[in-house]
1. For relative contact order in percent (Cα under 8 Å, 6 or more apart), which of the structures 1, 2 scores highest?
2. If log10 I(q)/I(0) by the Debye sum over Cα atoms at q = 0.09 Å⁻¹ comes out at -0.72 when worked out from the coordinates, which of 1, 2 was used?
3. Compare volume of the Cα convex hull per residue in Å³, for residues 35-218 alone across structures 1, 2 and report the one with the greatest value.
4. Check the numbers for distance in nm of label points 7 Å out along Cα→Cβ at positions 195 and 291 across 1, 2 and tell me which is largest.
5. Check the numbers for distance in nm of label points 7 Å out along Cα→Cβ at positions 11 and 211 across 1, 2 and tell me which is largest.
6. Hey, helix-only ellipticity at 222 nm (-39500 (n - 2.57) for each DSSP H run of 4 or more, over all residues; to 500) derived from one of 1, 2 reads -13500; which structure?
7. For mean projected area of the Cα convex hull in nm², for residues 203-314 alone, the calculated result is 10.1, so let me know which of 1, 2 that is.
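What follows draws every value from the coordinates through simple rules; no lab data is involved. Everything numeric here is computed off the predicted structure, so don't read it as measured data. Cβ atoms are built from the backbone, for glycine too; each structure is taken alone.
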Structure 1
Amino acid sequence: MDPLDSHQARRSAGTPTVTTLVGPPGPAVQIWRAWARRAGRPVVRSDNCTLAGFCADLIRSLDAPLAVVAGWAKAAAGLEAGALQGRLGAMTRYDRTVFWRSLAGVGSPEAAACAEHVLRARLEPDVNDSVPGEWAFVRGFGELLGRDRFPAVYQLAPAAAELEAAARWAERFAEEVPFAPVAIVAESAAYEACVGGAPTRWAALLREGLVRVETVTAEGVSAALRAGDLPVPPEAVDRLAGDGATRQLVASYVRAADALRTHGPEVARSAAEQFLFDRLESLTATAGLFRLNRPLEFRHGPAAAEADLLAGDLRLVVEVDGAYHHLTPDQYRRDRRKDWLLQQHGYLILRFLADDVVSRLADILDTILAAVAFRRGTPSPGSTPPP
């Protein structure tokens, strides 16, 4: 059994469990996100070791707060979720207060209080109520969303001091909300220095949940390419291994390289898109940021426009172009029209050749990371501030 599945089975039985992913942070986060995706759970990265901060992270993780509250009301009180969602959005504050009082005694008090706060946070942004800082809110959130849909929570703890603080918080989290998946991502050196043989409850929890993250060396990546009789681009291989690559990510890279050589342009482009998405998922700066092949809010021709990779919060689009497919004048014109539509709707657009995703990986990653930093308003690595 997958150790992460085993850990969740323990949680389902009520045993406090903290998953400790030890190794390069990027691949460790990718493993956690991949497990959450298979389990149908959203992911929350929480840099808060405070309860109020974490509760705020939970609220922000909801894609459709009104639908979640309406779904809870349907399950708790038998109300029709579809009609209720529209009613909630149209209610005045007074109407919502009266409606909520009518639900008194329906469902658990923890879930009802959580649902009310989520609703107010969505519809009354000027409300000055402080974010709840109670474990009851977190447990209520689990009932509101459904325990099997509670977010897979993780914290990054690169240094020993950060790891101890995160571990103490995770210990309390696991005891108060034992059904909820929680993980700590730590570098090997920090883990050994902080946990070692420490005779504490939190250290024991970290040792019990230990999962070592194995990565592939540059020679291992090269060997995988040579085994498929594929070219070995040294710079791309070094970057792939240097950032940390799991066996699964290397396999995705090899598939992209093989598709470029042996398959048609559409297959090659699709394989390159998938690999680039997988690579971005394994970098801490971009984990969870992009979505693959997502529709946009405007039309391009007879159908909705689609982005190869979309970072919706940053309005950043990455397109991967198949070289042969894009040699025709008609396709060139179509792409330029799409670029203009993206710009009109406030998107920053980056285009790369599928071939370059494999052979010029370092340049592409540096460009995407710089674009992400630009959109976030933060300096990109290696940038020089103006005098």
Structure 2
Amino acid sequence: MSVHLDRGSWFCKWREAGKERRKYFGPGDIARHQAQLFDDEQKRQRGKLSIAPGLTVAEICQAYHNQHPVQSSTQQSDFYRLDRVIIPMLGALQAETMTSQQLHEYVRQRTSAGRKTRTIAREIDLLRSALNWAISQDPPLIIRNPVAKFRVPGGKDSDVPAPPTMEELSRVLRQSPPHLVRALCLEWSLGLRPGGEVSRIRWSDVDLEGKKIRIVSARKGGPAIRYVPIPDGENRHLQRDLLAWRAEDAAAIDAGMDLGAVPLVHYKLKPAACLKRSWATAKRKAGITRRMRLYDLRHAMATYALEAGADLKAVSEVLGHSRADTTLRFYQHVLKEMHRQAVNKIPSLPSHLFLTKPTGESGKSK
């Protein structure tokens, strides 16, 4: 067993049943390490073991960012955290031999730099995801993830703010430009992810007669395409809005232009992919100072639907989750009314078991 480089491609070479065998892994440091791990495993099976040099945090993070498919907005955010924060501070460490002391020191330095606990927790979550990805490769790039059980103290406190109320959303809508109004209505009513899922909708995706919208899902592990029903019955407002928006866009396009190709959420008929600035402006004009993100409208849809008794699996499929427990873990904000409903379901005890006895009564039989 041995590892070799041939024309830029790493491979393992060994003899089996008197014949030479080869397994190629491709070019680059990641391929070299995969070849070394494969070589070690073969030697371990034969009673021989060599210790391969471990990959650094920087090497794994860079490979994870380059090879892990995510939505473009997520990729940009991940790149900033990896390239500007995690790699400069932890990149030189061997990934498998990181200690909790090193991770606590990372948290201390980030806290001293004025970063919020939830921000640091997201950075650690990203590092954990990168190392989990490395373990999942075939063959694995590392054997253990030292960040798997590490938690930032207080990292989950207030990490996800409470979803907006109807009153808050109404205030923001009154201060919003037309393209933001459309996006907020779609997110609130259908639980769409802001950004790609909203900006990719074209009029050709909207079936008003069939009362459904075709959604190209973000790459989060769920279905690539899903069809979300347009609310009807008492919640017909979105149907009315869609009819009005379609009439507006039909009047605005040039003769011969295909309405089906026009984005539902647009600015001058161009996709409005980034809404953060208009959202921040509308929220400021509405007088809302608490932390409230565009993504929280998606949380609101799940929370209020489940609170009203909607089926968990149906809500999960509308949101595009691969598993229903994801919906419960991350999207069901427990509201005060839900607390009241929970305690009201507890059977009452017979009053004679716990009523206070009259003063002077000892309770003992004579």
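1. When relative contact order in percent (Cα under 8 Å, 6 or more apart) is computed for each of 1, 2, structure 1 gives the biggest number.
2. It must be structure 2, since only it matches.
3. 2
4. Comparing 1, 2 by distance in nm of label points 7 Å out along Cα→Cβ at positions 195 and 291, the maximum is at 1.
5. 2
6. 2
7. Considering all the candidates, the number was obtained from 1.
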